[in-house]
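Below, each structure is written out as structure tokens.
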Structure 1
Amino acid sequence: MRDQLRHHEYLYYVLDQPEISDAEYDEMMRELKQLEDAHPELITPDSPTRRVGGKPREGFVKVAHSTPMLSLDNALNEGELREFDRRVRSLLGDEKFSYVAELKLDGLSLAVHYKEGMLAQAVTRGDGMIGEDVTENAKTIRSLPLRLKESHASCEVRGEVVLTRRAFEKANAQRDAEGLPRFANPRNAAAGSLRVLDPAITASRSLEFFSYFLLDGGKPACASQWESLKKLDQLGFKVNPRRRLCPDIDALLAFCREWAEKRETLPYEIDGVVAKIDSVDQQTRLGWTAKAPRWAIAYKFAAQQKETVVENIEVQVGRTGALTPVAHLKPVNVGGVTVSRATLHNEDEIARLGLQIGDTVLIERSGDVIPKVVRVVKQGSDRRQFRMPDHCPICGGEVVRAEGEAASRCINTNCPARLKESILHFAARGAMDIDGLGEALVNQLVDQRLVKNIADLYLLKADQLIELERMGRKSAQKLVANIDRSRRAPLPRILNGLGIPFVGERTAQFLAGEFGDLDAIAAASVDQLQRAEEVGPRIAESIHRFFSEQRNRELVERLRAAGFDFKYAAKPTTGGPLAGLTFVLTGTLPSLAREEAKSRIEAAGGKVTGSISKKTDYVVAGAGAGSKLDKARALGIRVIDEAELLKLIGS
């Protein structure tokens, strides 16, 4: 029965050629589930019933790729594609070569590892060097085989996870019904669906996997890319049938033109064509640059544009408190998608466009970006100017735009729009250092209204936390203890945790050392605040404005009531073996973490800065030191290693 179900899954999800109805398939699946429930000893890891078997997790494990998943250079027009062809011909001389042309799917790259024919691990692209293990979520993708047709095969398969247009609209309809913000585009939706912590949510999104690379030990498994695609097909993977082996650049361009015209007939988003040299031997000899292979290129389709009218401009508040103006458009179909909103980024962008409400504009949509306004086509007869509100539309807090900043922000730390981000910052290592208070848990605390204000963290009880997902009694008790311990955090950490714009760990340390009391800082004038080292007019204005906001003062009082001590006795730094010396840390030291090295230098009377200047006495360099090391040598500043630093300290 398992073999029959795998066969029908392959016909339906890979070949799009079902032989039985959905009802018949569902009945077979129910029967198999009943058999396995009755005989659990017969369950196998590759059973079709195991596709949604994983439990929700707290986070994802980082995994290094077998070989880097590099991005591709882009050709934005036919001239640039011909220039790529010219470079290849100049490097290969008189050798003949062919291109494999494949549609550039607009999704999320994934590397899937198989051991003896069984799916063992799935890893996102990440930064190209290190990705995240999303194995349990990937198993829910029906077009991704749990077992290969050749059971002995051990290999790595790379491909693209996509959300079809139909599945994208369905997902957004569901989010509308739940009162959640809509996904911006299918690519973002696919990425978000694969990286949720609950595999059941991934399964509900109907993701698809298209394979395009077959590797063995991190190297191509076949002599050519075309053979590799055929082999992937034989192993049971979904391989895009819309591909072509092109003998020359003219044939490649013909393929590009064809699909630029037909792209909207596809059930999924594409934003171009990927061209690869077919021969792996030629690929190897062409080699790579630091960022991309010399044997492949992405030909990007031109963005799709339409004219429409800006009916209104409203403001949305992001997780950091930034206010973003959004144009509400007269709905228009752009490349098969109905567009009714477009981001305007900030006030400067609106001024640059000369845009007012009522104007007719040209909007642009390409597969990998949110629709944007390109320019004003015609001024409206009753146009109205947009003005950024003085108060946050979510909480009523003061909205400010700091000098030199493009964004206007709500400065209320407890604004509901930014509360989750505020809590995460407050709990971070450089602030309250509340271990266990991660993103998944913060989302639950805020969504279930257990925490409506940062100070509410100090009212939480273990019995409340036990009711949350992935929280047992022991974990709940440990978290409550960690929260309780954070009440004893010194003033510099508290200042950093409050999220005052431009006030990080270093500035917080200087402020605490200069004033010795949070109340004194809150009451200080802009001029008085500048007495603290490295606090200039911009930072001083930000601090003064933060404490002028009533809601932030109320937060401080609630933290005081929770047992926080806002007094600070700065440790004298005039003595010690490093007194009067300034250090810059760069690279990775053999045994000391960056924070530990900084703490040791400061405990010995030294000062650590983030940038090199003529006032810098020493640069402590470790593995991977980059531009700072070069600058130090150019300025003639002494460069030392960890051992020399410890010798100076006397350790």
Structure 2
Amino acid sequence: MDIELLEIREFLAARPPFDVLPADVLDRLPRELAVRYVRRGSPFPPRDVSEPFLYLVRSGAVEFRDADDELLGKIAEGDVWSAHCAPDEHQDEPLQAVTVEDSLVYVLPCARVGQLRRLFPAFNQFFNDSLRERLQHAREALQDTCTSGIGLMTVEVSRLITRAPVQIAPNITLQEAAQLMTRERISALLISEENRLAGIMTDRDLRRCVADGVRYDEPVSTVMSRNLHKISKDATAFEALISMTRLNVHHLPVMDRQGVYGLISTSDLVRYQSANAIFLVGDVRVCDSVEALAQVAKQLPELQVQIVASGASAYYLGQAVSSVTDAITTRLIELAEARLGPPPVPYAWIAGGSQARREQTVHSDQDNALLISDDVRPEHDAWFEALANFVNDGLAACGFIYCPGEVMARNPKWRQPCRVWRSYFNEWIAHADRKSVMLAVNFFDTRVVHGDETLHARLLAEATRQARDNTIFLAYLASHAMANRPPLGFFRHLVLIAGGDHAKSLDLKRSAIIPLTDIARLQALAAGLPEINTVERLRAAAEAKTFSAEGAANLEDAYEFIATLRARHQARQIKKGERPNNYVKSGELSALERNHLKDVFAVIRSMQNTIAQRYQTGRLG
């Protein structure tokens, strides 16, 4: 094969769908292609062709526009246009296409494409897959490339349980229970009453009993934990790990439809795989200074690298990192209270942004606020100011940079009694405009990390009802969700950052993660739903019929793909000793990833267009 044909073969071998063809077919294919040069401004496909072709762009670019001359898409180097070989039955109207650069394209007759489709199912799949299927494949493929053989993501909890649970009645004495645990070599007992799981007692509970001088003939019912957190036997071991980390527990009862199936512990997980997230939280709990917490926080980047390597989705990465951040925040508050004395009135420390949504990566600033009981008096201000400054400074020392927009508890505006917060939401919703909505979205994504949860629950439930019932506010919220339009044909100069530190890169956060988060928030608030996490909002909105199940599933797959791509990019940076960010260089992405990203952008753009029509955002000033 001469050098020119060899070069074409290598180009084909790196581009879908040709990358799945056998080597001998790829050897022959360059001789079957025609090469066309299309001048800038010419119609596409060329009008002088006598038969239908598939076009593969070697260089140049083509834009597709609708009847109103709105840009709908763009193809460039490495992209395939196959509409004549695999027409889209769902295309509502013909598109107008024109080359916007001098372009070189490889041309393959549709008859030959048809032969390849019949002979090679993997090649055929490229043309048959729906957008939904392509997004699912993209999400799965990206996670598969991250996997290094660690199986917490795939192994079910039931597989880690090697014995039947040991259960006792609540009237068994502590001494009898301790003797049973010693005999059975177990670290926890389940307590059942009338065939119902009533509580759990662990070796930690027994140590506390000894320390407190509890009589050994007391029944276990006096010391058992009654507020049980459970998990399904069909859940993954990673879900169990995340639940234990978040709740700071070391045992979870495992349930099936018949009742108690077993008991899983951190030791079970450790035997299967290293469980660093839960160990980090344990380390945080015993830190006695900000300096000690900062040392533990330095391990967070390595935690992200390990979770990405395990093949975990962005959803589980966010759960793990956010759980550690919660633990650090809580410990800082405890250290502050030890210095300042008990709080003068009840309060809630609330986290915002990605921490609140449990979507954090190690590249996150801090967003937080204080919600204080209406019983607060002016003389209490100094206590809460000192608390806020200590915790915000402590988080900064642990690597969570100060919020550039000063959305932090140390800002007096975001450290207020419930009545003031209620007036904030009333103003934002009743007198909605673009500025007020930008403020409101920060505080609809909040949850309590420490303190009185009822203060926040009442406030947010009331604000959510107001938002659901105010069509003008929802329209401005929809307009806000349109602010970041995803790029089409993103690897061209139109969308890459032109200069500075991030030249020739794509901002994954601004291009896709923020728009997806905004859409999920809008759909949830429109239905009056309490969910905060983006994936959970999409699922709940689909159940509430805010939008179609297929649309929600597409957005979920799009979110997981782009967030996992970002997490993998950051893990690579961490391993290189670089500070992680949201900017991925175009050269880091394979041709397949670029195709998948265009599907993601198409999903976002389609949903944004639907939202614009539904809420008539064009009428807003």
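Where a number appears in this text, it was derived from the coordinates with a stated rule and is not lab data. Remember, it's a predicted structure, so these values are computed and weren't measured experimentally. Cβ atoms are built from the backbone, for glycine too; each structure is taken alone.
Some points to look at:
- Winner on mean count of other Cβ atoms within 10 Å over residues 119-126 once structures 1, 2 are ranked, highest first: 1
- Cα extents along the principal axes in Å derived as 76, 69, 65 - corresponding label from 1, 2: 1
- Origin of the value -10000, where helix-only ellipticity at 222 nm (-39500 (n - 2.57) for each DSSP H run of 4 or more, over all residues; to 500) was derived from one of 1, 2: 1
- Which entry (1, 2) yields the derived value 3.7 for distance in nm of label points 7 Å out along Cα→Cβ at positions 199 and 567: 2
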